[in-house]
1. Say we calculate mean projected area of the Cα convex hull in nm² for every structure; which of P, Q, R gives the highest result?
2. Tell me which of P, Q, R gives 20 when you compute relative contact order in percent (Cα under 8 Å, 6 or more apart).
Structure P
Amino acid sequence: MLDYILFDERSWRDFIDYLRQLGLEPEVSVGDEGWLVALPEDLDEAIDAKIEACYDRLLDRDEIRIAAGEGEAHRHRAGVNVTLGDGRVVQAPVDPGLMRRLLAAVSPGELGEFVDAIVAAVENPDDRPLCQR
């Protein structure tokens, strides 16, 4: 699943509405960190690009709202959801500049695959060289 997090309920609802206009039925929930949306990973590239553009606009809108509410206390934050082997989902903080550069090069789904591979390697170490696996 592709996971999206929003930090304002209005943006979350707008994102859900947009996804439904595209003919998708997202899985939605509210978590401790924000409002969550999950989509299947096998989306058409054109649809995925539209979703990413909408998500980016909504995140920008959230950031403006949060900054206005926090004033000087506002800090840029970014993170990656990491699903552990026991099913728990935790967030790993990532420098926002690094996250922007990553997402300019790979899709959120590809980033998720990369993170999942790291989690699997950490939780199930295999000392053999890659060519022997």
Structure Q
Amino acid sequence: MAGAAGGGGSGGATTCTPGDKQALGTCQKCGTSRRTCQANGTWGDPVCEEQKECNPGDKTTSGCSDPCAEKTCGASCTFGACGKKTGATCLYEGGSNWQCCGAKKWQYCSSACDWHPCQTCSSASSCYTKCT
């Protein structure tokens, strides 16, 4: 590649063939940092190209219908499926998420993403037969 011998920095005395591109490594969102040879034969400033969706470790609630859910960006720079937010002990699921917590006892997930204290099942409720 033309100009590769003087590859450090942008601009300067290093000459190159106008239009040539030089890859400099990775940049944000799994992109590739490249610089392009300008019409005057010098390297331009690096630009991050071919970026993907996110940086590994980024989090978003976009696309998650549950207030206790989020997506995390993986090593491939794309968001995974919605899962429990950091610190959440349960998914709210519109107030319908509940679990047994003892014989004839149940608890439900609050919109604050934590389990409410155990309560006794009423004999008419579905938890009465499920929580044995």
Structure R
Amino acid sequence: MWLYDGAPEHLELKVRDAQPEEGGYVMLLVLEGGEIRLLGTRFPAKYVANWRSNAVRHDGPTLARVVVLGLHPRYEKIKRLLATSLAVDEEKGSQGQGGGPAKPHSVDSVFSKAEFLFSISPATNAHLAEASQQLAQQA
């Protein structure tokens, strides 16, 4: 399901910009410390290049890995549903550990949720809302 999983410097060789009628990409940026950033964009190579430039300029976190999950016409909606699902997981995790810090998400756990959301067809608001509820129950 993913189009690219690797170093940020090779992304532009493998993934092209999306046309408006195609939608866009859902991406995971894995930082040096293992933290995952979730985003949706039509221009993955440009986004990664800007991130890397800003990281150098402002001494910010550098990218260790980039995962591009694929093209989808409802990519922004899927990104929001994923972010909501991950936030619910963190909330449940911190409550289950007596209020301590939540366990960080792995790329595999985010990928399995994304794979489920990408499989929803047709990707109507009603179908995606139902899928979001199913993800919340699984957490």
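Each value in this text was obtained by applying a stated rule to the coordinates, not by laboratory testing. On a predicted model such as this, the values are computed, not experimentally measured, just so you know.
1. Q
2. Answer for the origin of the read-out: P.
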